[in-house]
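These notes open a run of structures that come right after.
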Structure 1
Amino acid sequence: MSGVVCPDCGTENLQGETECISCSAPLVEFDHSPDRSERNALISDRVSALDIGQPPTVDHSDSVRQAIETMRNSPDGSVLVLDGGRLVGIVTERDVLYRVMHSGMDLERALVSSIMTPDPVRVRVSDSVAAAFNKMSVGGFRHVPVLDGELVVGQLTMKTLLRYLSRKLN
């Protein structure tokens, strides 16, 4: 049998297995078969390699109307909320639907901080694509801010991840 030997227990597994049949240890990082190159790229490629672009932003003291206008002019359907350049929140289309529609709020007077999701889940430029994808999948997020230290450098979207996967699979 031509396979992958488990580094934990020494059991030989079939080529392409993701975990040992004997001890369930993960084998992905040891499997270098061509059909696993996409999975290996997910682990080795970093978020910094993705086309994350400059995210649309608003200040925490801007009006809800300003946030909606900024979002409307962005292809991603969300805006990051900053306070002195520091990330404090995110406003997504869902936030607008659930927190603004039918609320009767004055969009000019209400502050974006009143509808934002505070302290959003974020990824770092040094995170693997697999870790970022997992974080977004588990959390059900379509938009996640990307930070380099404390500096906001982009926004990762499901669209970006799907384009990345499409390139890797072709």
Structure 2
Amino acid sequence: METQKEISKNENKIIADVPRNGNDIYRVSAWTGKEGKHFLDLRVYYTKDGKLRKTREGVNVLARLRREIAAALLAAKNAAEIPEPSEGKNCETAFVSAVAVSETEQYQISKVRGPKNRIVRISYAFKGGEGSFIPSSRKALSILESSVEGVAAALQSPEAEPMPVETSVQPA
């Protein structure tokens, strides 16, 4: 059974809610994993019956990489325009950069253009058997270009700083 300290340790701390469209928002929240690793959850929330509900669309990023990810999101937003999708295609995508987590993991940032929207996409990717990185379709978030600056600002805010690890002091 979890103690109250363990329960509160894993609760999300809301850093910022960034407008998306209509009643939807991008929420950036901080949480601490079982091994003491600090994460930021970037996720889409929608309003139903007057309450915010989270969607499956989102990605957890290591808090220690938050500044690099924010810079990569802004670089993708400001990257050269992508042409409109060609006939028969839903979107055009251009890889912009990657932020390394380890030798076998990275966050990939791309610029995407659909028929109606311009998007910056962040995906968790892992190294496949042939040595190339494979982006996850489930661990990803598409951010409307109009919201990228707000998400980047939340990632760079002091509230997103990894929380200090609690240490217990043993009596001498």
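Just so you know, all these numbers are worked out from the coordinates, no wet-lab data involved. Predicted model only: the values in this text are computed from it and were never measured. Cβ atoms are built from the backbone, for glycine too; each structure is taken alone.
Worth pointing out:
- Identity of the structure behind -5500 (criterion: helix-only ellipticity at 222 nm (-39500 (n - 2.57) for each DSSP H run of 4 or more, over all residues; to 500), calculated), options 1, 2: 2
- Once distance in nm of label points 7 Å out along Cα→Cβ at positions 126 and 158 is computed for every structure in 1, 2, the highest value turns out to be that of 2.
- Ranking 1, 2 by Cα Rg over 2.2 N^0.38 Å, the structure that comes out highest: 1
- Which entry (1, 2) yields the derived value 20.5 for mean count of other Cβ atoms within 10 Å over residues 70-77: 2
- Computed 16.2 for mean count of other Cβ atoms within 10 Å over residues 46-53 - originating structure among 1, 2: 1
- Structures 1, 2, by distance in nm of label points 7 Å out along Cα→Cβ at positions 22 and 78: label with the highest value: 1
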